[in-house]
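Next come the structures, one after another.
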Structure I
Amino acid sequence: MTSQHRFMEAFIIEAHDLLSEIDQAALSLEGGAPSQETVNQLFRAFHTIKGSGGVCGLDAIVDFTNHIENLLDLVRDGKIAVSPALIDLVLRSEDQIAALLAVEEGAPPPDKACTDKLIADLCAHAGLPVTYASAKPKRPPSDDAFLF
């Protein structure tokens, strides 16, 4: 087993743990007054998935996660309030990232129309123009990426 393969396995395990954390944090927002710490926890979890996904060369995860991260950054800055619509977008984003992770485990890619709709919804809620990732090929991680 190569170091790249071991790192990818570790990333997938960590990402699933972070997705569980995202789920719990989002549900806690539903159940009571939104706390800044919970919003920060959501942001950090998505940010960690994005960063580690980038190290692994998983551009689809990086490109998608950037959209929810932008939205949560606006929430952290107090420009957008926590609402049922926001919580729904967080949970849908969690599902999208889980589907993108499943691709790395052999599942088919998520439906492009559903992905594009979610991105459009995230951008609309953030008041940002809709941008989609370019159709760039998946780049393999380099051996250098694993030398910490």
Structure II
Amino acid sequence: MEMEALAGKPATQVFIAKQAETISWHWSAFAAIALASTGHLLIKFGLVASAHTAVGLSTLAKIGHYLLEPAVAAGLAIYGVGTLFWISAVSRRDISFLYPITALNYVIVSLGGKYFFGETVSAARWAGIAVVVFGVALLQFSIKGERA
């Protein structure tokens, strides 16, 4: 895309246009999924880290307290960057093809919950996640020959 076409455009639109030229939709989708999962896990980390200091605060004060927690702010920022990559991917592929792929977030976040936060993930929950991932695989294979 020529620089003249980008003149006067919002920074987000310029960023997305430049990314669309240099990064394939595959990498954009992968980055969106990886950054969204990372953002969710960082938000959880920040909430856990600051929960003890939020005791007794009103709901609105707790929200403000949590938003000022560095890990929560970083998680939100990372999630936001992931959204920019998602926009880049969706601008080049059908959303009905791409959106089911985001189910990989279930796997990544569940693994993060188990290994970073010591959460118990039951066999039934893993089975449910496996069914979703299997369903996503079926959706992806069913698209052969279509412009995804």
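Any read-out appearing in this document is the output of simple, stated calculations on the displayed coordinates, not a laboratory observation. Everything numeric here is computed off the predicted structure, so don't read it as measured data. Cβ atoms are built from the backbone, for glycine too; each structure is taken alone.
Out of I, II, which has the highest value for mean count of other Cβ atoms within 10 Å over residues 26-33?
On the way: I: 12.6; II: 19.6.
By mean count of other Cβ atoms within 10 Å over residues 26-33, the leading structure of I, II is II.
To which of I, II does the computed value 112 (volume of the Cα convex hull per residue in Å³) belong?
On the way: I: 112; II: 142.
The read-out comes from structure I.
So if we calculate distance in nm of label points 7 Å out along Cα→Cβ at positions 10 and 114 for every structure here (I, II), which label has the highest result?
Largest one: structure II.
Out of I, II, choose the structure whose coordinates give distance in nm of label points 7 Å out along Cα→Cβ at positions 66 and 130 equal to 3.3 when calculated. Please report the intermediate quantities before stating the final value.
On the way: I: 1.8; II: 3.3.
Working through the options, I get structure II.
Out of I, II, choose the structure whose coordinates give log10 I(q)/I(0) by the Debye sum over Cα atoms at q = 0.23, 0.25, 0.27, 0.29 Å⁻¹, for residues 42-105 alone equal to -0.88, -0.96, -1.05, -1.14 when calculated.
On the way: I: -0.93, -1.06, -1.18, -1.29; II: -0.88, -0.96, -1.05, -1.14.
Among I, II, the structure yielding -0.88, -0.96, -1.05, -1.14 for log10 I(q)/I(0) by the Debye sum over Cα atoms at q = 0.23, 0.25, 0.27, 0.29 Å⁻¹, for residues 42-105 alone is II.
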